[in-house]
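Please go over the structures that come below.
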Structure I
Amino acid sequence: MTHIYIWIISCLAIAGVIIRPFKVSEAVWAVSGAALLTLLGLITVSDGLSGIAKGTDVYLFLTGMMLLAETAREEKLFDWLAAHATRMAKGSAKRLYLLIYLVGVVVTVFLSNDATAVVLTPAVAAAVKAAKVDKPLPYLLICAFIANAASFVLPISNPANLVIYGSHMPPLLHWLHQYILPSFFAIAVTYLLLRFTQRNALSEKIERDIQIPTLSPGGKTAIIGIAATAVILLLASAFDMQLGLPTAITGIITSAIVIISANKNPWVVVKGVSWAVLPLVAGLFVIVEALGKTGLIENLTTLLHQSVARSVAGTAWGSGITTAFACNLMNNLPAGLIAGNVVQGHVPEIIKSSVLIGIDLGPNLSVTGSLATILWLVALRREGMEVSFWTFLKLGALVMTVALVCALGALWI
């Protein structure tokens, strides 16, 4: 009965995160589920704390990125970048769309998919406002979709990559050899399908006479901080170091320099950060810890090895597609934790790669499939916009499915 109660509570909590009944924050549902599992004695307090501790690197990573983004926003860096991008578009909505997509690829690859949601979304919102775009949503959708489509170009492109491989992260050159072609197909196919589905909105003319605002000294410092973070993350990845602490240190130092030099109240930046994301992640980690007590991981591991014995190719395709859809049922971070435990040991490399692609690209199906898309939703709400679960699902069902098949197929080339 204990296992049944764990499953009931976990499923209800995850459903609350996905559906967000009564517009209650995702964090409330995740934390409530984790707390209920502990209070009812379904897992011990030490197990709960162990689950929370497993997310330490992710909390540090998010803290650094959110501080960087909020500091940059306060210094009007996004408005400055948006004005330049809009001017480069020269009145063409299609050119602006491509420019935003390419920037999204670069940010995701070198700063992670969560950074794309946190950093790029307000920049794009400012860009479409400056361009006087009638329908801003197609441009903002780029931030959500590219955050997942480009998230396996490098190990640092998605925290879920670290969860899948754990302490067995392959060297950078081996990673590129394995994932560069699937990444190309994921990025290219996602762009083509988004461009096709949003073609009507991209037929309008946009403002071309854009006034470029003056960038403050704090804005220049924020640019340096973001660039330094990208370099530090690449170095950390090359030396097989965890990414959370260096990101947090860089974000805190950059924010402190800007605040002190501009003689600002630190509370202005601190209150603007979406801190609710951290308990959301912690709650999900506790829920995964509880599900692990039900024998879920052992059963999945047994099924995987049985499937491999029958057909490696079939298992690779099946595991990639299954994880892609599964991470939309429970978010890709907990799904990645489970999958990472299942594929440890003597599993063919192509199956690990298929699972990772499923975990990274699969969240493009639904708006709560990854932490990046949840962060994107939070950023949209700050801009006064909402995207419903069904609106995103209808688009994601096409874009994610085709991109996933092409990316998995590229593993065999």
Structure II
Amino acid sequence: MKKTALVVAFCLFVSFLISAAVAQEKPSPSANLALTPPMGWNSWNKFACNVSEDMIKGMADAVVKSGMKDAGYVYVNIDDCWQVSRDANASIVVDPQRFPHGMKAVGDYIHSLGLKFGVYSDAGSKTCAGRPGGLGHEYQDAVQYAAWGVDYLKYDWCHASTQDAKASYANIRAALDASGRPIVLSICEWGTAKPWLWGQEVGGNLWRTTGDINDRWGGKQKWPDGSCCSNGVLAILDQQVGLQSYAGPGHWNDPDMLEVGNGGMTDIEYRTHFSLWAILAAPLIAGNDLRNMRPEIHDILTNKEVIAVDQDPLGREGERVAKNGDLEVWAKQMKDGSRAIILLNRGESEQEITANWEDLGYPKTLSASVRDLWEHKDLGKVTAKFSSRVAPHAVVMVTVKP
């Protein structure tokens, strides 16, 4: 009996030690990041390598003054070309001409406006612009990013050679977490290794599903040198079909940054582009010059009713529920049981498009209220279906609420 009692006591003691250890274990710094798709601004689409301290601070000012901060945009992200070398200790060196006060000063300024600070690096030996990459320096760089106050890291995939994508991104996430600072990880692997299958597992908060977006309407086109391919809005859209089950709070499919306002499309096409990204629950990362937006572009980027679809806390990604040639219906389930719907006309002439309730998961007999999110007006109650004329390259975007 004494022996049995000792064994029981020993087991209880071990159990207590294990419980105590678990209780003392700190949660990951990256827990609860990006519970809705990140919203912000990034320098690449408009400025490419032409980045500087003054420009970034000016853009942060514009996020606030334009009302974009009030609309939900919080990240100000510097893309490639801020770094020039590594020093004798292999620490990353910021371009002293373009960022004379260093990255911490930039981050402090962004934070002083109530915004968040993002930077860019690469999983390979060099960035896509040939600057020093992060390979072999992941933990060293993560400590530096944390010291600068970085809140968001976009991690590219150039010069990655024979690296395994999943392992490489797991490594940078571990490094970021070891720094102790919560940092959103944007996996910019272009969809080559199907990151939607493993991105959440390795701690990615968003992952690119395609190659880079190009500021145009259409599908894939080869570059002038014959290589493949530049992706217009429609090409990107088609590559999202079937990926919706992989997205959710904290982990999002990323069809690349917004081109709204950069000049390659019409305002109608930009409205369509923004609407589609919203229904896809995509990160909304603007890429235009916020300091001199036309009113029409400002109104697209700050439409709070459309943004609310993107930011719905249920975290469902919309999907294509009907297609008839160039005419498509996209739908997204919302937390309150309603649906956001897009009637998309990819064609060259005005057409009528119909969304049938049964395609939305509603019974045919249901009566529901319809609201137009671009016209900001209620359209009344309808039963069984909703139809509308849609201009070429345009959308009608509504919510349907039982």
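Work out which structure the value 75 belongs to, where volume of the Cα convex hull per residue in Å³, for residues 228-275 alone was derived from one of I, II. Computed on structure I.
Among candidates I, II, the computation of Cα extents along the principal axes in Å that gave 77, 72, 43 used structure II.
When helix-only ellipticity at 222 nm (-39500 (n - 2.57) for each DSSP H run of 4 or more, over all residues; to 500) is computed across structures I, II, the figure -8500 traces back to II. Looking at relative contact order in percent (Cα under 8 Å, 6 or more apart) for structures I, II, the greatest value goes to I.
Read-outs throughout are calculated quantities, based only on the coordinates presented, and are distinct from any laboratory measurement. Note that this is a predicted model, so its numbers are computed, not measured.
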